[in-house]
1. Could you tell me which structure in 1, 2, 3 was used to calculate volume of the Cα convex hull per residue in Å³, for residues 99-306 alone as 311?
2. By the measure mean count of other Cβ atoms within 10 Å over residues 19-26, tell me the structure among 1, 2, 3 with the highest figure.
3. A value of -10500 was computed for helix-only ellipticity at 222 nm (-39500 (n - 2.57) for each DSSP H run of 4 or more, over all residues; to 500); which of 1, 2, 3 is the source structure?
4. Name the one structure among 1, 2, 3 that mean projected area of the Cα convex hull in nm² of 21.6 was derived from.
Structure 1
Amino acid sequence: MMPALETQPGDPLMDSPERAELRRMIRQLIEEISPAEHTSVLDESETFDAQLYSKLAELGLLGIDAPEEFGGGGDVRDQLVLIEELAKGPTSMAAFMISQFAVVQVLASFGRTAQAREVLAALVAGRTRVSFALSEPDGGTDVARVMKTRARRVDSGGFVLHGQKTWISGAAEADWLVVLARSSEIERSPVEGITMFLVPTNLPGIEIRAIDTLGIHSLSTCDVFLDDVEVPEETILGDLDRGMRQVFATVNREGLNAAAATLGVGLGALELAIEHTKERFVFGKPVASFQVPQHWMVDAAVQLEAARSLMGRAAEIEVAGGNADSLASMAKLIASEAAVEISLKGMQLMGGAGYTRASAMQRLFRDGRLWSFSPLNNEMVRNRLGEGWLGLPRSY
C-alpha cells in the first residue's frame, strides 16, 4: 500500500500492537492465498474461495467478537480491520464476513437452545455456514410491514413456514438459514409479531435458486423458497414475536462493517489508480503528473480518510458501550459513495486498461456498488440521519 494511505499512529484501528499484527497477517495471507490473479479467476468462474475461508477459520478469524467459550475473541475493531483488508482484493470474502459476523452476533445473543449453541460453535470453527434470510420480493427496507412469509403454529407444537426470501447472501453454500417470518398479526406495530427461526437447509420444502448479479461473484446471492417447511419450536431464536426487534441489534454493526468493506474497495481502487498513472506516460510525462488526475486522486484520499475517521470513532464508542448508530451510518454513507466514485474515476484514468475483465479496477467497481444500497440504501440512511441526528420530521 502507498505510505500516504496507511493507517497512522493514534488511529483507532491501529491502537495496539495486536491489531497492527492482525492487519499485517491478513495482508500476507491474501498475498499468499488469494492474490489478484486468483481472485480474478474465482470471480470469472463465480466460485467461493474455499481455501481462504479455511485459512480464516484456522486462524480463528471467523469468530471475532464471539463469546470466548465458542472460540471467539477480539472486538468490532478487529472485524473492521479484517473486512477492510479483504475488500481491497477478495472482496466477495469481505461480503461473506459481514454476513458471518451478523449471524454470529444473532446466535450469540439469542441462540438459547443446545442446537443453536452447537451451530454457533461450528460456525466459528468453520465447520458450517449460516445465511440470514430477511428480505422479500416486496420489501427490503420496510420488510416488516409487508412481510408475507408466515409461521403457522401446528398441533405438534412446532411451526410451518411458507413464503419467499430474496437477495440472500451465501444461501447456496449454507447449511442453515436464519429465517424471519410473521407468526402473529399485531396491529399496533409492524415490527411486532415476527419470529426468528434457525432452519436447516436440507429440510423438505426448501428450494434455493441463485440470482445472477453484477458483482460479488464469489459469493452466491439467492432466492429462498419455503413451501410448508415444518420446524419444531426449538428452532426459535430469542423470543416468539420479537424477532424483528432482535434483528435491529445487528443492523448498526452490519452497517459499520459495510463501511469497512467500501473503505477497502476505495483504497484498493485508489492504489491501482496511483500505480497506473505513475507508470503510464502520455506526451512524455506520467499521467500522475497532470493536475486533473492529481485532483481526482487527492479528493479520493480525503474522502477515504473522512470515512476512516468516522468508522474508527464509531467503533471506539461501540466498544466503550455507547450508541454509535448515527456515526456508523455516516461512515457507511461516505465510504460507499466514495468507493463507487473512486473505482469509476479509476477506470477513467486507466482507460481501456481499466475496462478489461483482467483488470481488478472494473471488478472493484462492480463489487463496491453493492454497499450503496446494502444493508440499507443510502437514501434511507440519509432519511434516518435527518430524523435521528438532526431532529428533522420523519420523511417516510
Structure 2
Amino acid sequence: MNRIRKRFILEAMAAVAVSLVILLGLINVTLLTLAADDADLLTRAIADNRGFLGRGRNAGGLRFDNGRPVDGSLGRESPDMQASLRYFTFVFDKEGTATAVAYSMDSVTADEAAAWAQSLLKEKDVGWTARTYRYRIWKSDGSTYVTVIDQGRELLSFYRVLMISVIGFVIFLLASFAVLLAFSKRLTKPLETAERERTKLAEDIRQSFQIPLTVMNAGIDNLEHSLGTSEELQLLRRQLSRMNATVRALHSSNAQGDNSVGFSLKDMIGECARGYADRFAERGIGLETDVPETIRLKTDPEALKSVLDELFANAGRFAQSQVCVTAKQEGERVYIEMSNGTDLPDGDYARAFDRYVRLDNADGIPGNGVGLNRVREQVRAMNGRIAANAQAGRFTLRISL
C-alpha cells in the first residue's frame, strides 16, 4: 500500500470517527438531558403538591366511552405512572429534625432515606445522586423539603442507547475501514498516477540539468587553473553551487526524506556566513550569528543549505544594517531567524514568498522575485514553515523545522 493510499484511508477514517463521535455524542447527551428534564418536572410537581405526587390509587384520570378508555395521559400526568413512581420526601425544621412527608421506596428504609435526604441539604437545589436518583431541595413556610425520585427505569433506556452507540461506533469504523480498503485503490488511482508523473518529471528535470551543471563546474575549474582565482569566478561558483543544491533538493523531495541525516546546524550556518562575509563587509554591514552547538537537525542537508544560501544572498542585497542569524530549539522543533535593518513599514510580509513579488525596497536592486518563493517551497518540502515581518526597522525571516 503506497503513501497516498495510506494517507487517504487514515484521513477518511479520522473524518468518519469524528462525525460519529459528534452524532452519537449529541444523541446520548440529548437523551440524558431529557431524562433529567423529565425528573425535574416530576420533582417540581411534587414540590407544588407539598411533597406528594398524584391523587392516589383509583382516583380517576381517563375518559371512558362504552367501557373503553378513549384518551390517556403521558409522562407525569399518567395516573399509573404516578402510582408506580418510587420516591420519598422529607421536611426539615430549623433544628434539622427530619419528618417523612411521603415515603414510597423499597430500596432503602425510612431511617436510611432520612439520612440520605439530610446528606443532600448541603448540595445544590437539583441534581443526580447515587447515579440514577434525581433530587430537589426547596423551602416552604420556613422549612426545607428534600425529594428524591428513582429514575433508574428511565435511565435504563439511556444506558442501553449508550452501549449500542459504543458497539455501533466500533462496528461502523471496522466496516468503513473494510470498504475504504476495498475501494481506496480505485479512488486514489488518479492521484497515484499524477504523483508518478510528477516524480518522473522532476527526475527528468534533474537529469537534464545534471550534465550542464557538471560541464560548467569543470569549466570554472579550468578557468581557475588557467587564470587563477578571481572574485567573478567565486561569484559564479557560489551561484553554481546554489543551482546544484536546488537540483539535489529536487531529487531528495522525490526520495521522500530517505536522505535525511543528522548534522550540526551551527556548522552549516557558520559555513554559509563565511561564504558571504566578504559581500557584507564590502557594503559595510556587520554579520552576527548565535547558534547553539547542541542543535542538530535530521533533514536533507543540501536542501537546507540551499535555503540558507538564498537567505544570506537576499540579506546581502537588501540589508541596510547589521544582519543577525539566531537559532533555538523548543521541544522537537527548531526555529531559525535571520533579521536585518530595513526601511520597510511594520507589518506582515507573507506576500514576499509569492512568485514574482518584489517588495517596496527592491527598486534598483537586481532580482526576479522567485528566490523567496523557492525558499518557501523547499521549507515546505522539509515539513517546515516560514514567515516574514518587519518591526521597528528590522526585517525578520523565521523558519520552523
Structure 3
Amino acid sequence: MGKPISILICPDKFKGSLTATQAAEAMARGAVRAGERAGRRVAPSLWPMSDGGEGFLESALAEHGRGELRSCTVTGPTGEPVEARWLYVVQHSEILDAEIPTACIESAQAAGLHLVPKDRRDPTRATTFGVGELIRAAADAGCRFIVVGLGGSATVDGGIGMAAALGARFLDANGNELEPVGANLGRIAAVDRTRLGVRGPDGQPVTVAGCRDVDSPLLGPEGAAAVFGPQKGATPEQVRQLDEGLANLARVAWPPSRQRPDAVLSGLGAAGGLAFGLAAFGGVALWMDTLALSDDPKARRRFRAARLVLTGEGKFDPQTLRGKVVAQVCAAAGEARRPVAVIAGDAEKPEEVRAELERRGCRVIAVRTLVGPGVSREEAERSAAALLEQAADDVVSAWLNSGLRGWLRRVGLGRLAGWV
C-alpha cells in the first residue's frame, strides 16, 4: 500500500447532533475506507476542537491528555439548579518554573442554550449567574489560572449575572439592587464593586482568561443582541431592548481606570456579552485566540505533518469567518501549505465564505454539506454520523484520485500512485 497518508481531522461539534470527538471519529472512518478502496493506507490524526462553546471541556481534556473533571451544582440560565462540570489540571509554567493549578470552565455548562426548552427561551430573563459560581468554585479549589470558554449561551445579560455571583451589585437610579438579567440592563445606574473579586483560599488574586467562540462586537447590527438574540428566543422588540441595555451597561460599568475599547466594544459580544462582563468585572485582559493554532509550535508541527486537513462544523456561513474553529483551522493549514476539505451540516453563502478563506491563504479543495438533495435538515441531524462518514469518504476519494495520483491509476500504474 506504500507509505501511509497522514490526514489531520479537526472538526468542531455539529450542534445538536455530534460532539467534536464523535464528528472526528466519523470523518476518520470515512477517510480510512476511502484509502482502503484506493489501495492506500490512511493514517488519520484526530484532533477534536472547540471554539469556547459547547465541547470546550471535551476539547481541553483531549488537548491536555490529563486532568480531573469536577462537578458542582450551580444556578442555571433559568434560575433553576443544574449540574455543571469543569476541568482541573496542573500545568507547568516555564515563566514561573512552577506547577500551576488551572481550571477550564465551559460557560455553556452553566448558561447554555441547550439547558432551556425551546418554549421557555427568553434572553431577557436568562442569567449567567452560574458561570460566576463555577469561577468561584475553581478559585476555592486553589486554581490560580482560570480559562473561561465562551459560547453556546442562552443569555444576553452582558455578564452581569456572572459578576453578581462574584460579588458585584447593580443598582438603579434610586439605589435599589436589580436582578442581574438582560431585562434590567437599561435600568442600571451604578455598580457596587465593593465585594467584587476572584481570589483563592489564600487571599491571592486569581488570573482569569477568556476564550471566545466569535469576535463579534457587543453592540450594533453585528452585536450580541442583534445577531444571536433571535437564536435564543428574542423578539425584534426584545433585541432592541437588549441592545440598548448593553449600550447602557457599557457606559455605566466600564472601569474608569481602564482604556475603553472602540465604540461598539469590538470582540466583547461573545456569549451574549459575557465576554464584556469578564473584561469589565473579572479584570480579564488576556483573550486567548480560541485555538491559538498559529502561535503553537506543536500545532504547527501537526499541520505540517499532514497531507490533507479535514474540518467541519454544524453550519458553514459568514459567522465562520469570525474566529470559529473552521476559520482558524484553515488559517493554520494555509500557513503550513496544506489543502483543506470542509464538511458542514448545512451552509449559507458557502462560495462567499470559501472565497474569503482562500483570499486569506487557505487552499479549500472541497466544501460539502450533509443537508442537500434528498436529505432534509431533520434527517441530517438524525443520521449525522453516517452522513458525515460518507461525506469524508467521498472527499478523500476525490482527493486521492486527483492530480498525478489519479492519472497514474487511470493509465494502469496504480502501484506507483501509492508512492505519490
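1. The read-out comes from structure 2.
2. Max of mean count of other Cβ atoms within 10 Å over residues 19-26: 3.
3. Source structure for this number: 3.
4. On the way: 1: 19.9; 2: 37.0; 3: 21.6.
Checking each candidate, the match is 3.
Read the figures in this text as sums done on the coordinates, not as results from a lab. Please read all numbers here as calculations on a predicted model, not as lab measurements. Cβ atoms are built from the backbone, for glycine too; each structure is taken alone.
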